[in-house]
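Just below sit the structures, each encoded as structure tokens.
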Structure I
Amino acid sequence: MSVTTKAAVRRNLLKASVALAVAPAVIGSARAEAKVTWKVQSHWPKASGSFNDSLGALAKQLEERTAGRFKLEMYGAGEIAKDREIYNVVRRGVVPMGTISPGYILGEAQAMGLFYGVPGTLRESWEMMHLTKNLGIEKMVNDELKPKGVVVMGDKAYPTELVLKKKVTSLADFSALKVRSAGTMLEYLAAAGASPQQVAGPEIYQAISTGVVDGAHWGAAIGALSMKFWEVAKYHMKPALGFANDTYIVNVAALDKLPADLRLQFVSLVEERYFLRSVEYLHQEALALTTGKAKMGVEVVQFPDEVLKKFADASQAILKKEGAKGDIAAKGTKALTGLMSDLGYV
């Protein structure tokens, strides 16, 4: 090989080496500039306060923080799927993301009932937040869900309160009621003698107004105001039945396919907003209840003591059943009862 030829070979090899060295940076840069739009099937109807204040706010902040590279296309309850169906369409990848109540998918993980919230146990939103994040309930749930192809991420912790068409002054009054409910709340309300039924979110108002049910819970005051329940059910019951979590549900494969920077932005924002939204929700609760009383004739009514006694007995029975679902559930139940003990509730 001549000197000239050897020099040419060396130049070509050098160019190839430089190209290989630069390629990862170029590929990484192109990947970093990728734009993503996810369809998100919500379990909240568009009329629900959380459709805009939870999902809408998340979508807006995500788009802002990623300079428009990551957008969420939002669908109200039932547009693609509703309730339990949302779990299946996200798991199969029909849509990469949804919002869902853990109460719709209790059988998918041992600790799901704890993640949804055991009625009659905790008394403040911060306690539910602490149990969910710091004491590990969300992680326990996801350890079982991830192999199935989905993960759940808390949107907020919130109180669950019942609104009724009829005033309740005795256990007999309560036992005559038909009420819309979900999750372990079904068992809780039934234990006090009511007849709970599952009704999809968009159908609750009509169910109350036509007498299919005598009342419902959809969150607490915010849900009653935004879903217009107080137009047909003027009695808002206290104390809260319990504290629950609303959640986002995400397809694992879709999450893993995101460019690293977009994935970090998304996960960090959802985590951040869980705490912000939970506290914001309590402020909105106070404002909503004030509006209901001042402008809509809403009356706040305390459950009779004999109903509360039935609730307390039911709560202990439900907690025992949750702990018996397996080793993971037992660990989660121990965390919950330990917290209740620390708080002086047991």
Structure II
Amino acid sequence: MRPGRHSLLHLLLRTLCSLGGGSLLAAWDGPAQAEWSAVAEQKTSYTTDAFQFSSARRLRLTEDPSQPTVVSAEKPEDVIWEPALEVIHSTPTAQGKNELSVKAQGAVYTNNPIFNHADYRIQDRFSLDRATSVLMRYRYVPNLFLGPNFERRTGTRSIQEERVSSHHWRAELERHLTESLTGTFIGRFGLRRYNESFAERNTKFWTIGPRFDYQATDWLSLMLTYLYERGLADGHEQTQFADDVSYYLHMVSAGAEFRFNRAWDLGLTYVHRRKTFTSGITGDTHVDRFDATHQGIAELRYHLSTAATAMLSFQYGKRTSTNVLRDFQDTIVSIGGQYRF
């Protein structure tokens, strides 16, 4: 092709696009390239109650707000190291983009290593159109130690380690309702599998609820979420153990994000959860019992650059447990950093 012919063809295509063929120029310019990125994160946290740390950490919309816990008379303080790595593959599509990611996160306890655990997640977020996207996620938390507890299966009520492995499948449908308001419908299904000593507690659960995000101003965004969850344990049919942990749960979460300038922002979140047990088995300690939790979270973030962020957070929770003599409060203070590359 002679010099100038290429530019002439380019000019002709641009002229055609200006007459209504915008997609033709995009196609001629060639497809956008997929991109790889990764996010590395490290948090170091101090907690006033190592037994509650994992459950309190996951009492968030995006985590596992119904994770079980053992309320112990002991309240061991600890420092926990939380490394995490997420790898992301982003592909532009005609509708928007497709973003596939995998993430692994650990929790390493300084003084109570029996609580050490890992969290694995894979998810895909893709666009249906410019205003609508779908998220599909699978999360696996294996062999999480909850604490020592009285088992029911042998009839001796001996004290055994209670452990659980959790599988969650999550779907979110998000749509921009207006320029400032985004609505999301959340659905979740999960399985909890306990160790043999507590196998009657194996539970299937499902969760539904809406979330709304409102961009009030350039510097303030608001969030409101409601979730309903129903859990059905094997114990509701195994009455000989008198240990039915079936439940229904209501959770309300409200939050605000303040952006002070390009470098500083602050996130505030309040969560209220009420978990009501539905057992009607005579002799079961869960009859007419409920857990009510109030939790507040404040996280201050400083963006050192477009890739690096430093974080400082404070989290306080107060819970009324199934055992009125063991209601508890816990405090978590965390400092950390995140880097995208």
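To test your reading of the models, identify which of I, II gives 16.1 for mean count of other Cβ atoms within 10 Å over residues 58-65 when calculated.
Only structure I yields this read-out.
Given -2000 as the derived value for helix-only ellipticity at 222 nm (-39500 (n - 2.57) for each DSSP H run of 4 or more, over all residues; to 500), which of the supplied structures I, II does it correspond to?
II
Quick check on the output: 0.00 is FRET efficiency 1/(1 + (r/R0)^6) of positions 66 and 178 (r between Cβ atoms, R0 = 25 Å, to 0.05), derived from one of I, II. Which one produced it?
I
If we compute FRET efficiency 1/(1 + (r/R0)^6) of positions 42 and 154 (r between Cβ atoms, R0 = 41 Å, to 0.05) for structures I, II, which one ends up with the highest value?
When FRET efficiency 1/(1 + (r/R0)^6) of positions 42 and 154 (r between Cβ atoms, R0 = 41 Å, to 0.05) is calculated for I, II, structure I comes out on top.
Tell me which structure, out of I, II, gives -1.42 once log10 I(q)/I(0) by the Debye sum over Cα atoms at q = 0.15 Å⁻¹ is calculated.
Matching structure: II.
From I, II, which structure was relative contact order in percent (Cα under 8 Å, 6 or more apart) = 22 calculated on?
I
Supply the structure label, taken from I, II, corresponding to mean count of other Cβ atoms within 10 Å over residues 74-81 with the calculated value 15.2.
The read-out was computed on structure II.
Just so you know, all these numbers are worked out from the coordinates, no wet-lab data involved. Keep in mind it's a predicted model, so treat the numbers as computed, not measured. Cβ atoms are built from the backbone, for glycine too; each structure is taken alone.
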